[in-house]
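Down below are the structures I want you to see.
Here, each number is a calculation from the coordinates, and none is a lab measurement. Remember, predicted model here, so these are calculated numbers, not experimental data. Cβ atoms are built from the backbone, for glycine too; each structure is taken alone.
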Structure P
Amino acid sequence: MNRFVIYGIAVTLGLGAISAFYWHYTGLIEERTQLKIDKQELEKEVSATRAVLQEQRNITFEVVNQAAKATGIVRRNDEIFAEHNFQKLLNAKQGLILMRVNDGVARSSKLLECLTVSRETRGGPPSTCTDKP
């Protein structure tokens, strides 16, 4: 009878080991499946993030180009102011200078208003804002 008990214990331990191995193996398979799902979700998020970053990069390049153009305009205006004696010109041709200054102030004021006033307040589409008074 002792022999049967030992055989029973051996078979029970063997079945226990096989069950434990099977339980561990199926757990690994489930983890692998979950990792594949997580990988797919992360790849989708990475793709979306890359698209957003590319769009932001394009916007940044556009802003940098606009800033470069604005810098060129400022430099050109600085050169004009450095080369001309506006006080002498004002004394010689007051009407011409005052008309140009008033037109420039009106245009600048309208552009500033278009930049600061919302579309709803303005009551029109953005195309109503131009640099012409």
Structure Q
Amino acid sequence: MAQTELKPLLENEKQFKEYVTKVINDYIPVLLLQRYTFEIRKGKLNKKCLFECSLCYPYLNACIFYSESTFKDWEKGIDLTSHIVHEMCHIVTDPLYSKATHRYVTKNEIEEERELLTDHICNIILKTYKENLG
């Protein structure tokens, strides 16, 4: 890739990270996550997801990973707020998930329940937040 092609790409990625950071900062008080620090990085383990959230217990640090397809969706003008907030909700649900996976249940059962709980919380927050803005 030529240097002239690389500069706009890097500028767009910077703007994308600023967009994600703004969404995170908007929802930190809603989720009561003021004690956490957030980092945004490119690259994820699960190829099916747009974003992934990684936590390192007992520390209050979260890293939100995004994929190339997520970045391209944003460039097309797709609003990714619900996906970002969903990842933030994992910070709330992961302590339960961590404990539950140390008991006799299948990992698939726990993962499915975790995603349902996270999405439910996400939808409540999005609905409440939008109503308060309107």
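Comparison across structures P, Q (criterion: volume of the Cα convex hull per residue in Å³) gives the highest value for P. In this comparison of P, Q, the computed figure 0.05 for FRET efficiency 1/(1 + (r/R0)^6) of positions 38 and 102 (r between Cβ atoms, R0 = 41 Å, to 0.05) is attributed to P.
One of P, Q was used to compute helix-only ellipticity at 222 nm (-39500 (n - 2.57) for each DSSP H run of 4 or more, over all residues; to 500), and the result was -31500. Which label is that? Computing helix-only ellipticity at 222 nm (-39500 (n - 2.57) for each DSSP H run of 4 or more, over all residues; to 500) on every structure in P, Q gives -31500 only for P.
Where does the value 0.00 come from, among P, Q, when FRET efficiency 1/(1 + (r/R0)^6) of positions 30 and 78 (r between Cβ atoms, R0 = 35 Å, to 0.05) is the thing being computed? The correct label is P.
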